[in-house]
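Every number in this text was worked out from the coordinates using simple rules, so none of it is lab data. Fair warning: this is a prediction, and the values are worked out from it, not measured in the lab. Cβ atoms are built from the backbone, for glycine too; each structure is taken alone.
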Structure I
C-alpha cells in the first residue's frame, strides 16, 4: 500500500500555539484527514520572533512585498524571508507534494492577504505570504491552498487531484 502524500501545513492549523497572540487556528477538518501526512511549520517561530509577538503586516515597497511589525513599522522581511526559504528547501527535500497554509497570514497566505501601500492608504486584498512566495520560487507547480479554500468541496477536490491523494 503506498504511503499517503506528505503535505506542508501551517502549524497553527493543527492546533500548535504559535500565532502572534500565543493562540492557534485549529482546523478540525484538516486535523482529521488520514489520507495525508502533515509536516507542520511556522515561519515566524523559525525566524525567532517568539510567542507572543507583535503582529505583522505585508507592505508593498517599490513593487516588492515586505513584512513590517504593526506596532512600530520595523521591517522584518530579511529574517522572515530567510526562515521561509529554509522551510521551503527543507520540505521540498523531504518530498512534500503540496501545502495547506493559513489564509490572510503575512508569512503563509496563498493570496488574499492585506497588502498595504508603502505610504499609507487602504490595503489591497492580493498579498501573498513569504512562505508561499518561497515555495513558488523553488517549485512553481506545487499545489498550495489555504484553509478557507479547503473548506470548498470543489477547490478541495481539485487540490487532492493535483497532489495525487
Structure II
C-alpha cells in the first residue's frame, strides 16, 4: 500500500499566490536589468578628465572613474604652462591614492620624491615645450574592496599649490 506524500506547499489563498508570483516577476526583471547593464558596459571600467587653472598653470588629470580590483587603472597628468617651464615641475599626489593603486612605473620617471603625512611630492625635470605629460602605470590593488573615494593631484609652485584637481574613483566588485 503506497503512502501519499505531498510535494507541494499547503494550499495558498489567492492573494498569497498572486503576491508570490509578482515577487518572482520583480526578481526576474531586476536580474535581467542587472545583466543588461553589464552587457552594455555600464558596470565596466570608465575614465574621465578633470581640469583646473591657477598660478599660470593648467592641470588636467585623466583618471579611472570606475574600475575593479586588479584591472589596469589609467592615471595621466598634464601640466601646461604658457611660455614653457624654466624650473622643475613639482606634482603633489594624495597619499591615499597610493594605498588604493599598485603603481608600476612613471613615464617619465621623476627626478626626485618627498613624502609628507598626507601627500607624496614628485619633482620632474622641465620638459622642452609648454606641456609636461606624466603617465602612471597602475592597477587597482587586487584585494581592494568595493568603495568610492575622492583623491587629488596638485601642481606646486615654490612649495604652494598653484592648481589642484579632485576626482572620484569607484571600485566595483
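Structural remarks
- Structure responsible for -6000, with helix-only ellipticity at 222 nm (-39500 (n - 2.57) for each DSSP H run of 4 or more, over all residues; to 500) calculated and labels I, II on offer: II
- Origin of the value 1.66, where Cα Rg over 2.2 N^0.38 Å was derived from one of I, II: II
- Taking FRET efficiency 1/(1 + (r/R0)^6) of positions 21 and 53 (r between Cβ atoms, R0 = 25 Å, to 0.05) as the criterion, the largest value within structures I, II is that of I.
- Structure from which 4.1 was derived, mean projected area of the Cα convex hull in nm², for residues 37-84 alone, options I, II: I
- Once distance in nm of label points 7 Å out along Cα→Cβ at positions 13 and 141 is computed for every structure in I, II, the highest value turns out to be that of II.
- Looking across I, II, the calculation of relative contact order in percent (Cα under 8 Å, 6 or more apart) that yields 25 traces back to II.
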